[in-house]
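Values quoted throughout were computed directly from the atomic coordinates according to the rules given, and no laboratory measurement underlies them. Every value quoted in this text rests on a predicted model; they were computed, and no experiment measured them. Cβ atoms are built from the backbone, for glycine too; each structure is taken alone.
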Structure I
Amino acid sequence: MRILLEMRPALDGHAGIPQETRLLFRGLAGMQGVDVVGLIQSSNLVVDAGLPLKHGRLPDAREAAHSIDRLSQVVVSLQQGASANRLEHLRKKFLKLAGPVSAAVKAMVGLKVPLTGFDAEHFKDFVWRSFFAKTLPVEDFDAVTAREFRILRWPWAFVNALGAGTGAMGHAMYPRVDTDSFDLMIAETPYPGRVNRGTQLVVRYHDAIPLLMPHTIKDRGHHRAMHYRALKRNAADGAWFACVSEATRSDLLSVLPEVASRAVTIPNMISHHYFPETASAARVPEIIWSRKNRQAPHAGGAEIAAEALSRGDLPYLLMVSTVEPRKNYLALLDAWELLRSSGFPHLQLVCVGGLGWDHEAILRRFTPWLGRGGVHLLEDVPAADLRLLYRHAQLTVCPSFGEGFDFSGVEAMRSGGLVVASDIAVHREVYADAAEYFSPYAAQELTAVVAGLLGQDGEGRRRGLRLSGAAVAERYLPGRVLPQWQAFLDRLQQK
């Protein structure tokens, strides 16, 4: 089976969908009878064309100098921001609009967007560091850089916006990608494009939040419309949906009940970086000091924390998530302040995550504590350091109002940590009996749950959660998840 896997998310971020994309590519690359090819497409940039294909494959005979020069241009086009040359800037701006429009119009008369080839032989450093290094171990270098890649020139976001805009006028227009040489294409979100009739589209469906919780996302109207139009088009074209949790599948079917027979649940995988941590907490002060978010007004807070922990008197709660309203940081802060004034005066709060959309109100609440030293906002924490933070936190808190999967709790369990989570369907499903739960709307309930676990009477429960967490986390190891992908692919191949 020849599979085209969308790699666009892997260009961004460490965790979440980018991590899942890398792990899935590596997993498919190791499956017997599967030939996985990566689809290179930028969210916002026009990508230069790669090498012309012959019968869907890179030609055997290539003029080396010309080919390398052409592929070098591809690399540059994926790395460049705004051009200093005004004419080049205008050309790219024109192509961003004209390319997707032209492709969508051509699709109406049966014409396809051609894919071009990217031969990684001379560009392994670029491929590895751009797409894979943030998640995979170096031992996987040869396995992933030896694969073939294809290039789709037009920006994903612009093609998506075109579909949303034309959909509002009555007919959503999307380009048809030339996937003749592929049995299957896997897209990591509802895909703004169509595949050939001989290619089965599989949408990796992470959540329905843009539709069911649109008030919690960035660019609400735009994001909702893009998600909905692409989702509807994919469903009408006969796509299958591989949902990351049964809760997500249920949400999908509440929107599109007609895809029930084409929707399966295959959970996310966690990275090899997370395993039972045995090292002491000696490096935690250094992590807090060296990884503090430079955009936040910490003053001397991180240094105070480092000094306190070095004396062994810095218990802390941990939250790992982008700083944005849906993640419910303010309820956690409220609960933490109550805990500080009701028996846990030395308890610290360590938050790991970049500043997301609409973070200003959250940061305003954090600011006094960031300066004083009670709250610590960190960013760009490597997985090995994050594993240490998970292990030595008193508790990892997952307080979100809504999620599709939520990696942080599973990563904490795998690292040997303890988890408390908001009582939402996906947390109950993914974390099972390995977490304590609370209402995301009641900071007092979170306070009580944490106080109960941290008190002397909570020792037995903590021990039980740690044992349960180790067993639950194993469900999401690649060795447990990849056989589910293999069974799903075998099912599709038999149809």
Structure II
Amino acid sequence: MKILTVGQIREADAYTIANEPIASVDLMERAATKCFNWLMQHHGRNKNYKIFCGTGNNGGDGLVIARLLSEKNVAVETFIVRISEKCSEDFTINHQRLAKIKKIKISDIIADKEIPGIDKNDIVVDAIFGSGLSKPVTTGISAEVIQAINKSKAAVVAVDIPSGLFGEDNSSNDGKIIEASQTLTFQFPKLSFFYAGNEKYVGNWHVLPIGLHPDFIENALVRNYFVEKEDVRAMIRPRKKFSHKGNFGHALLVCGSFGKIGAAVLAARACIKSGAGLVTTHIPKCGYEIMQSSAPEIMCSIDNNEQLITDSIDLKPYNAVGIGPGIGNDEKTKKTLKLLIQNCGCPVVFDADAINILAENKTWLAFVPKNSIFTPHPKEFERLAGKSANENARQNLQTDFSKKYGVYIVLKGAYTCISTPAGDCYFNSTGNPGMATAGSGDVLTGIITGLLAQSYTCFESCLLGVFVHGLAGDLSAKRYGYEATTAGEIINMLGKAFLKTGASIDK
């Protein structure tokens, strides 16, 4: 799914109005009806709704919702926050329609004394500003209303975007912002929804399709995308009846050190579970018996060192290489990584300690094979690319890094962000807080390396690997809960995750 900017969404509205064609007020009716239906499905009729409307088109959405609630005999009160004397045309039309319904209460809010009391059991609908905001809400009656709503502890449903929040960059936003429980956004999510710092404002967000013109959407040029099942389903390749293990590649994982052989085991098990035909781990001597007993499907290349990775590795037999889980940062291991970078003719998956070593030796980055994949968590990325003032700036830094070095960055988080050498970003839709557990990243490294071994492109390996990893985590959380989700359980759910994503088996 494309993530359009606020400006592009405004253009999409105008294009739809001109080319569907549909009147602007009717498009507003369509959008608000979607919100009304969601409210009925999730909160029902036996609630008291308080709807706060601005005087622009977002307020017009709120007025339509109020009218639809009233028509169903739902208890609803409507409050017009008189931000400006000017009202949009569609707001005015819907205000006149609502005023004709005698049983509904409409009140203006001009001064703070007119702000109503809000019970914690009320359902508050925020339709004050929407995405048309041009500056932070720092003073005035709108700021007072936002503060009152936030203090109420009532469930708050924001229409399109929480009032006070910008759709993209909020780095200079020092104003008041609605803290919504749920956000009902139209057609596309806003980029700001994917930043952790905005979670307290956005809550859980839901995309409501409102029929914006498909021609505009198809032709819109964007740099940000939201990855859903439909986007990765077509990537999964069916297996032919006469396939053998040689058809699915040989993956090498360079991983583990004394006390961290578990990272090697997890990465290796995930790699073979992702479909690689053969998997070899290069591990120190201390890991041999552990690996052979924990994962008998995995072959072992044994380092000469008892506790560390120190050898120069023959890379010729392998179709894909991953390095980093549990290797530590000993000087001898650093030399091994340097030699691997110099000698590897294919893209490499860099994770964990491999990223930390590169962060200490940034001149090596120029020699990293093109289209290699880095899988850092935020702190590892900071060490690698530098600090950022905010999440929007970090995303810009991430895309700049990908373009500069011609690599993919898989920045792990709630919506793992994959940046490409072209400078595009893909936010993942699967995963949950239960995956914030030891070894989860090692599993992801194994999955991506296993997909590369099967000749999936680097782009496909990133998107499909991250999606399936998150989905396996979701399946684990559904069975065991967030607290009991472990890296091992994520691996155990990989088969079901692939099937749910679109992998097929003969029946």
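What to note about this one:
- When Cα Rg over 2.2 N^0.38 Å, for residues 338-417 alone is calculated for each of structures I, II, structure I comes out greatest.
- Origin of the value 65, 42, 33, where Cα extents along the principal axes in Å, for residues 146-393 alone was derived from one of I, II: I
- For 1.69 (Cα Rg over 2.2 N^0.38 Å, for residues 186-289 alone, calculated) the corresponding structure among I, II: II
- Structure (I, II) behind the derived value 2.0 of distance in nm of label points 7 Å out along Cα→Cβ at positions 130 and 202: II
- When distance in nm of label points 7 Å out along Cα→Cβ at positions 282 and 386 is calculated for each of I, II, the greatest value falls to II.
- For 4, 18, 28, 25, 16, 7, 1, 0 (P(r) over Cα pairs in 10 Å bins from 0, in percent, calculated) the corresponding structure among I, II: I
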